[in-house]
Structure 1
Amino acid sequence: MIEARVDDEIRNEAFKWIAPRAYIMRDLEENDRHIAFVENNEILGCLLFSDYDGHNIFVHLALDSPRVCQRKNIKMMFDYAFNQAKVHRMTAMCVNGYERNEKLLAGTGFKKEGVIREAMNVNGKWVDAALYGILKGECKWV
């Protein structure tokens, strides 16, 4: 059974797990928050919330198993951002043209807002990133 963990005990491990998968090129910051999806002590997916400014929060997502894409886990992501952090907007980015990620974001309600040229470093190469956003009033999950 997959469990969601937000405790400090897994915080650093969760960041080390998600950073290369979500192309995060900075260190873990004090205000970053995570939800790690764990089964048998193995991380299968992770959400990292960063750059909270009171109005917007940035979400990074990486999955090693599609079993993490359960309704309860999607609701957990939106509940944290919109109900607990009380933001008005959530922002996400993925490699532009990576259909699987773009389909996942669009399927949960994010809207593609544009492309940021050469914004992500993937395996030593700068690639374009698709910028996605969702407003609290658009979110069907909360």
Structure 2
Amino acid sequence: MSVRFEDLEAGQELPSASRLVTREDVGAYAEASGDRNPLHRDDEVARAAGFDRVVAHGMYTMGTLASWLVDWLGDPDALLRLHVNFRAPVLVDETIECGGRVRSLDPETRTAVLEVWVRLERDGATEWPIRKSEAEIRPSV
């Protein structure tokens, strides 16, 4: 199923999705990206840098957001642009939630701008690893 432009409304909340960030996923991302920084692989190094445990790559978090958008859109070509602001780290064994809302629609170009985010709960507070970010989409006809 693909999202249709006609089904979107300004202010509409998008269906959110959650994902557990595993040590295996972060390790696989490190290998695939070539970013083998020990901060992303070794708990001792992460603790020495002030974190409780291994930190996921920011681009891993952004990739999870992009994947969620493409899954919702039903067509990878419908995602035209994704701009993110990284605001907080994500640690292994945390569950991140991707979500957003329709900010604006352009009927002439049949595009929409979405406000998108990634959030998580840590120590009883909401953290926003990605916030004040946006995606431009052109849903299927």
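Values in this text are rule-based calculations from the coordinates and carry no lab data. None of these values were measured; they are calculated from a predicted model. Cβ atoms are built from the backbone, for glycine too; each structure is taken alone.
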A value of 31 was derived for relative contact order in percent (Cα under 8 Å, 6 or more apart); which structure in 1, 2 was it taken from? 2
One of 1, 2 was used to calculate distance in nm of label points 7 Å out along Cα→Cβ at positions 75 and 91, giving 4.2; which? 2
Given 1.00 as the derived value for FRET efficiency 1/(1 + (r/R0)^6) of positions 3 and 115 (r between Cβ atoms, R0 = 30 Å, to 0.05), which of the supplied structures 1, 2 does it correspond to? 2
